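These notes open a run of structures that come right after.
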Structure I
Amino acid sequence: MIRNLVIAALALAAFSAPAAAQDRPKLKAEVTVTSGIVRVGDLVEHAGIIANVPIFRAPDLGATGTVPAEAVVEAVARHQLIGLDTGDVSEVTVTRASRAIPAKMIEDRVAQALATQYALGPAKDVTVTFDRELTAIQVEPSAKGDPRIASLNYDSRTGRFDVALDLPTGATTRGTLRLSGRAAATAEIVTLARSIDRGEVINASDVAVERRPRAEVGRELLRNVDRVVGFAARAPLRPGQPLRAADLMKPEVVQHNETVTLIYEMPGLRLTVRGKAVDGGAVGDTIGVLNEQSKRTVQGVVVGPGRVIVRTGEPRLAANLPPGR
């Protein structure tokens with residue numbers, strides 16, 4: 001009988017010891033909290049009845065901080081939690097959960113409100129610059145909705161504005177964000193990213209699109225990259241220079257004094273001779289070409305690199321043929 005009791009006691013001890021060790025309070029290495037305070041149970045597994053006792057202040061919304069393990073041991077000891085197993089954890093990383101409202105969303109809301117209330121044109125053409133750098137705004141994870149314009153003032157003479165935005169409401173917080181800066185109606189224009197020599201063809205990598213105040217953008221300035229790329233500079237152009245149609249020309253495919261193929265075309269006859277370009281020109285331009293055989297200068301149309309065509313109505317040889325032939 002006694003022998004059976006001893007065996008049962010040993011068996012019970014064998015099963016209960018691991019269970020007790022498993023339930024022993026243990027320090028966590030990383031935690032995420034959803035409120036402004038950190039409780040014992042946030043930092044300690046199996047904290048028992050003191051799990052909801054607050055012991056530290058949480059980081060700001062969206063921020064991360066650390067707590068030394070010794071500070072946690074000291075804090076929980078005041079609440080009669082003894083024997084905390086810290087393992088190899090030297091400090092606990094604590095992150096405050098949040099929902100981020102992107103700065104771009106706030107900028108777009110302000111631009112839309114300015115465009116609507118002060119007739120500045122489409123919101124996409126309203127450029128907003130804040131007095132201080134605007135970063136993402138962190139709100140509680142439980143916060144619903146997006147920022148709302150509460151008040152807005154704008155001085156059209158100076159471009160200055162100030163705005164108050166109501167931030168989404170969370171379970172415990174409510175806030176107003178106040179911002180100020182400048183805003184202006186703008187338009188896109190095409191500028192140069194580097195210097196361009198006369199006659200040089202402009203590539204896509206040579207241009208940039210910038211926004212300038214609409215009042216500074218005249219009708220002559222080009223706003224579409226497609227009207228620039230593939231054209232050549234009529235005169236030297238500098239970096240940052242806004243481009244006008246008058247600054248550009250079709251690229252010359254025949255250069256001044258270049259040897260070209262001069263093509264004579266007439267009904268039923270096509271002749272080619274060598275010539276020398278008196279002028280430079282792009283495809284479709286009419287230029288002068290010296291016929292090296294006749295030593296006469298004729299006018300022809302540039303049809304490609306090194307090729308100029310002269311068209312006449314009747315073959316000149318027809319007048320020299322005998323009658324009836």
Structure II
Amino acid sequence: MTPEGSRRFLIVTGKGGVGKTTVAAAEALALAAKGKRVLVAMCNAKERLSTMLGCDPIGPEVTEVQPNIWAVNIEPAKAIEEYGLMKLKVRLVYKAVFDNKYARAFLHAVPGLEEWAMLGKAWWHTSEVREDGSLKYDVVILDAPATGHGLDMLRVPKIIVEIVPPGILRADAEVARTMFQDPTRCGVILVTLPEEMPVTETIELATALAGELSLPIAKVVINGVLPPLFSPEERAALLRANVAPGPGASAAILAGQARATRENVQSESLARLSQATALAHAPTSFLPLLFEDAARPRAIADLSKRI
């Protein structure tokens with residue numbers, strides 16, 4: 001299995017609310033600690049990464065946020081303009097083409113163009129070089145949208161290759177798609193919680209990635225894992241107990257039953273993940289449930305050592 005530190009492009013996705021940005025931040029810190037130059041790219045997101053990394057708010061310009069870590073919050077319109085200028089070289093030529101109402105109508109008709117603008121910009125940064133010719137970033141981490149939208153975004157290069165006429169856009173989509181399918185250069189990090197719905201979505205997403213899109217899964221990160229307090233036998237005994245309402249010992253038993261129920265759900269969810277065919281060979285990282293605010297630099301630094 002190719003370690004994610006040797007890949008050039010990491011795509012972090014999962015169900016909304018499972019901690020994708022937390023994982024992206026922790027991955028960035030872990031890689032930077034190994035001397036990697038890391039860019040974290042967000043997709044026109046409600047920006048929270050700055051709180052996690054203890055830096056100024058992150059906008060559409062690439063900004064250094066910590067030693068060896070840069071970040072950008074990609075805006076689709078700005079990304080399309082950057083792409084046009086990069087390909088057409090001269091701003092006057094760009095304006096003549098992109099300010100033309102017919103060209104604008106065509107661009108709006110291209111399926112997934114905004115998604116491609118964000119995905120394509122993040123991908124382009126993997127090849128960006130410094131003045132001495134060396135790569136500007138060792139790893140680009142894309143904090144992708146949540147499951148449904150994220151999967152649609154990852155489908156866009158395939159759609160462009162299949163329906164857009166030959167030209168610059170299709171050629172770039174072909175190159176990007178080839179990279180995305182190369183497990184030595186790219187990998188998808190799936191983030192989930194040890195709960196029924198997030199695990200179901202993760203398995204469905206993994207199946208689509210491995211089957212329909214042939215994208216390599218770099219790792220599954222299970223966030224918010226509770227350390228078990230009870231053995232399976234103790235959980236079963238607690239859940240069999242009949243407790244009459246009232247103060248004292250019954251309150252402790254009710255609390256134990258709530259914890260036992262949660263541990264059962266966690267255990268069953270982890271078992272389902274381990275048995276999923278699409279995830280059979282994917283490494284797994286377990287991040288503990290934090291009882292402090294996880295969106296703080298100290299918490300992210302702790303998670304980066306565990307991820």
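I have 3.6 for distance in nm of label points 7 Å out along Cα→Cβ at positions 42 and 274, calculated from one of the structures I, II. Which structure is it? Write down the numbers at each step before the final one.
Working: I: 9.0; II: 3.6.
Matching structure: II.
Given 9 as the derived value for relative contact order in percent (Cα under 8 Å, 6 or more apart), which of the supplied structures I, II does it correspond to? Please list the in-between numbers first.
Values: I: 9; II: 25.
Matching structure: I.
Given a computed value of -4500 for helix-only ellipticity at 222 nm (-39500 (n - 2.57) for each DSSP H run of 4 or more, over all residues; to 500), which structure among I, II does it belong to? List each step's numbers first, then the result.
Details: I: -4500; II: -15500.
It was calculated from structure I.
Where does the value 6.6 come from, among I, II, when distance in nm of label points 7 Å out along Cα→Cβ at positions 82 and 242 is the thing being computed? Provide the component values of the computation, followed by the final result.
Details: I: 8.1; II: 6.6.
The read-out was computed on structure II.
Give the label, chosen from I, II, of the structure having the highest value of Rg/Rh (Cα atoms, Kirkwood Rh), for residues 202-265 alone. Let's see the in-between values first.
Details: I: 1.12; II: 1.28.
Biggest value here belongs to II.
If Cα Rg over 2.2 N^0.38 Å comes out at 2.05 when worked out from the coordinates, which of I, II was used?
On the way: I: 2.05; II: 1.15.
The correct label is I.
FYI, it's all coordinate maths here, none of it is from the lab. Remember, it's a predicted structure, so these values are computed and weren't measured experimentally. Cβ atoms are built from the backbone, for glycine too; each structure is taken alone.
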